[in-house]
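Listed after this line are the structures, all set down as structure tokens.
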Structure 1
Amino acid sequence: MHSYPAWRVWLVAIVVALGLLFALPNVFGEAPSLHLSREDRAPFNPEMRAAVEGILGAKGVSVDAGWLEEDRLVLRFETLEQQAAARAAIREAAPDEYLVALSQESRMPGWMRAIGLRPMNLGLDLRGGVYFLYEVDVAGAVKQLIAGMERDYRTLLRNERIQYTGIEALGNDGVRIELKNGADADRVTTLLRQRDPNLRLEAATLGEGGSVTVRLTPDQIRQRQDFAIQQNITTLRNRVDELGVTEPIVARQGVDRITVQLPGVQDPNEALRVLGATATLEFRLVDDQNDAVQAEQTGRAPLGSRLYQRREGGSVLLKRDMIVSGEQLVDASSGFSEGQPAVFVTLDARGAAEMLATTRENLGQPMAVVFIEKKRVAEDQPCRGVRSGNECTEEEVISVATIRGVFSSNFQITGLLAGEARELALLLRAGSLAAPLYIVEQRTVGPSLGQDNVTRGFQALLIGLVGMYIFLMVYYRKFGVAAAVVLFTNMVLLIALMSLLQATLSLPGIAGIVLTVGMAADANVLIYERIREELRNGMSPHAAINAGFDKAFSAIADSNITTLIAGIVLFTFGTGPVRGFAVTLCLGILTSLFSAILGSRAIIHLVWGRRRRLEALPI
């Protein structure tokens, strides 16, 4: 009689039962759905859900199922027509209250969702959606750092009452401070070193004047570039969240690129406009002591002022000293004030203090809001702002209002259209980009193409499985049937593991599944050939089973572990489809080892190993 510990049989049984449970949600397919989140970020509650369902009921749109998930409401429909009608009804009834995203949800029963079961995610190539590849202008990030240093140094010298004749940038790695009195050079050097001891400082004296040159170290430049990329990734994720896209992928690719995948998105133009916008704001006082028309005609602005164009036409002179910028915004939301669209802004503590001091000292004076956007344009495309190579920086005044009272952290911006107010609030709320983004590649995968990829991929998988089953059962007879059961169990465990970990299945991932199924079959072939060899050497059936599994283990482990190492390397250094292939390959190797070594032995033990007298094996 073949001895095999009972606990291992029970372990296999429990794991397979759990695998069937976790893999079950993938059987039911998907249906069109809507994901609703509130514009003010408040979580949905049952009363809000009832209000939304009341809107749909009034329009005659039937909901197949609905539930609350985290801070949003999910509604599932039977057809795409019902999904589109529901989206239109909600936007018409509450245009500024909800963010509505088109998506797909599993048709699994509610009790599965209640216990936390979920199907595995489908990638962009299987589900449909849009793909963007952005390049980060890391040089622009360093320029922004230099510009910030200039502003900070002006404020520092003004507060310390140190007279200076000018502050200018030196390329992309430094700033020079020209001092009126050369004796102040050592004092300025000490102040700057207290602020940042890592800076390289050079003081010089020429006649009565002097200068201090501030240089960034290579490490500081590299840190700023890495910070810009990480900050842009965070900002893009925030903007994706504001769009309401489910299961997005925002990841760094290479040195200076970011990839964004938005499964289920059916309007790439909206996503492209919101994700790539480098919008930010600046608040400045209006120079009402000089004539803007004269400055425009002469092409020269008065000292301490700068000429800007207004969105509705005409020009305006603004003071060069900025009050606050978009970096100091904490929150922004759109709404209506006195019947007009408005953006309600909240500043951080530093910005609030500066705004409070400015409004207290300038009551009755006009203040302007400057909208700044950076983008990359082709040589033949026009640029309405300042052009530097292919980079275009457009600045325009979107609002000029008189300061009627003293305020600090909370105020509003008016003079916008309703759509402009919503989009501006979204961009400001999601945060400004630390460096400009330029789109390198854009792809759109339609839902029908995604479904076609799913169909063809699983057809290939099914054909491979059936062909392998036939070969195993013909060549190994009843042991081949056991191998077919093991391979099917391996597939179930792999799908269950991907569902449990919420891994994303892509088209290359299906190829990885096919490969792991082949490797699982190869493991069974190694075991069965060792058993046959031991039988030919005159060993008894029970002893041959033990020897076959024991002697084949090292070969199986070696081949699978080396492939697992290759899969880990692909996942670590690969991107996009390569990582999708690596994920399924690595998970498939783990399930193959379990099913071939423990699962196969448990089945053989249950069918043949418990017989006291076994004359031969059907292998």
Structure 2
Amino acid sequence: MKLASRLALFVAALALVSCGGGGTDSSLPTAPPPVAPPPAGVFTLPGAQSLSAADVQQILAQSIAEAKARNLPVVIAITDRPGNVLAVYSMAGARATTVTRAGPTGVSTDAQGLTVPAAGAAIAKAITGAYLSSSGGNAFSTRTASQIVQEHFPPSPSTIGLEGGPLFGVQFSSLPCSDVVTRTATATVGPRRSPLGLSADPGGFPLYKNGVLVGGIGVVGDNDYGFDKNILDVEDDAEEAIAIAGTTGFDAPREQQADRITVDGTALRYTDVTAASLKTTPSSAPAFASLPASTGGFTAVNGYYPGGGALAGSVYGAEASGLRLATTAEFSIPSSMVLTNGSGVNRFPIKGGTDAADGVTPLTAAEVRSVLEEAFTIMSRARAQIRRPLDSPAQVSITVVDSRGQILGLVRAPDAPVFGIDVSAQKARTVALLSGPTAATDLLADPDADVRLFVQRARDFVPDPTFLTGKTAFEAKSIGNLSRPYFPDGEVGRPNGPFSRPITLWSPLSTGLQSALIINNLGAHLGFVTGATATDTPGVCTNLPQVAPGQNRLQNGLQIFSGGAPIYRGTRMIGAVGISGDGIDQDSMISFLGIHNGGLKAGGTIGNAPVEMRADQLLVGPTHTRLRYAGCPFAPFLDTNDQNVCQGK
């Protein structure tokens, strides 16, 4: 279904109101008393750094000077690491809207070809820079994101035939409808939602202070919200240049920038901008307070930013940020992190399953704790893929859900990228839904006919008229196999997988079942942001049948790259684990071994799916290709030389 028809109600109301100018500051609420820290462990909480209001003004001033030199008035957004919006500044003459890139053949589906508020797009870029990065491991930009979400990795005319990007699908995470992220406009509790999910449009970067990740910047102004289709050329992208000028003095440590990190032998891309390509000297930019009112003004954005001036950021890891170290009562392993409400209460405490009425013996709180502990232990032993220096332990977010998708516990390493919080829950819920007996009936009950079509496509593709009824256990990797625009992945000329759009319609803005499930909710939210509608989308991203009041099995959306596995009691799926953070194969291994070791620790009554039920037993599609299940790196541990660590489990 074309997105234009779904979102016509608010396209005409996209003008945002700018107010004020210059540098009036606002103060954030006073933080509650800190929770007593737990004993030291494997990991270290990043230093207590944050952006001050003066820092935000300096970043704005540097970006504004470069924008003036390029004669491109832009909208600039700045966030802190938990995703709080600290400023949205619209230069005089800046476009109030931008357009998401149309479909490859001119037919737009899902989030393609949509007129969206420029402020929302700028916030999405800033959040992406902050969320995909870490203090002690990696710095990723929206150009990096572009490289890792497309149909070939790396994307270029000469790499056709290679598999899809390693974080294929991550762009549809941290959505504004998610129940995992937070949305209160006046609080400081993260992780925050993003108006458009994560962005692949160059012009977003992380911000660092004294080597510590403190936020992100996003710039929008050229009326094209898209992605870079050819990583081999060097673009003169004005949005990216303006954003990189803003990072001067707040730039990422050089050794952590994406181009110092390789995936499958390919160096990632951080920026196409060099100091020599800038048209200004950012450190000499006029002070923000000296800018005339005619330069522009702060722009209030419904649900994100009140306007009125530059705000100070919160200290990541402090109680007020919503992410802090766990107490020993919350989680026994030192240096773990939990999500809180800002007043000391764990938002996702460990608990037992809610699905007894469905005829299962639910996960007990003790079993959930065992799986989380063992997954955390595997993580701390695993060699990270995208973290510098080399041979650093992986840092990820870990979520356990029951068969209804209800979160039974969420813990993380303290410097794991923030994007992984929402993604780990998405992965767990995705494998629980599609491995369960109600997958087909839930999807067929969606009010959108476009969603319902994917069930029959999958049954025709396998082929099996009873597919998606609980007979097959899916790892997130298996679902990813079925969600690529070529099947087998990357093989040009092959038909698309049954959960994907065909390549003539596909782009990172329209992936298939994943994007179809959430597009109406995203449209409703953008109507709220622009003021076209008074009501925001609720904290639920899909319209599947409820399993509890206001709750369904896929509450924050579908995810389609590796790192989640179902939990079984005998032959019945009773929950799932989702992992996201420092490498897709590491994510997959941690979920698989976390379940295996956690089940043994809990007495052997739970574990991974029986071998005969796993998706890698299926040969599907016209090529009769075997689906994948767990993907475990060879010799992955820092403390042993063990090889083939998932074999036989």
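Values in this text are rule-based calculations from the coordinates and carry no lab data. Please read all numbers here as calculations on a predicted model, not as lab measurements. Cβ atoms are built from the backbone, for glycine too; each structure is taken alone.
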Cα extents along the principal axes in Å, for residues 103-222 alone gets 44, 33, 29 when computed on, of labels 1, 2, structure 2
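Using volume of the Cα convex hull per residue in Å³, single out the structure from 1, 2 with the greatest value. Don't skip to the end; give the middle numbers.
Numbers: 1: 209; 2: 132.
If we compare volume of the Cα convex hull per residue in Å³ over 1, 2, the biggest value is for 1.
Where does the value -7500 come from, among 1, 2, when helix-only ellipticity at 222 nm (-39500 (n - 2.57) for each DSSP H run of 4 or more, over all residues; to 500) is the thing being computed?
Values: 1: -16000; 2: -7500.
Going label by label, the one that fits is 2.
Given 19.9 as the derived value for mean count of other Cβ atoms within 10 Å over residues 71-78, which of the supplied structures 1, 2 does it correspond to? Can you show the working numbers first?
Numbers: 1: 19.9; 2: 25.1.
It was calculated from structure 1.
Using volume of the Cα convex hull per residue in Å³, for residues 199-510 alone for the comparison, can you identify which of 1, 2 gives the largest number? It would help to have the intermediate numbers written out before the result.
Details: 1: 234; 2: 197.
The maximum falls on structure 1.
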Working back from 9.3 (distance in nm of label points 7 Å out along Cα→Cβ at positions 287 and 551, computed), options 1, 2, answer is structure 1
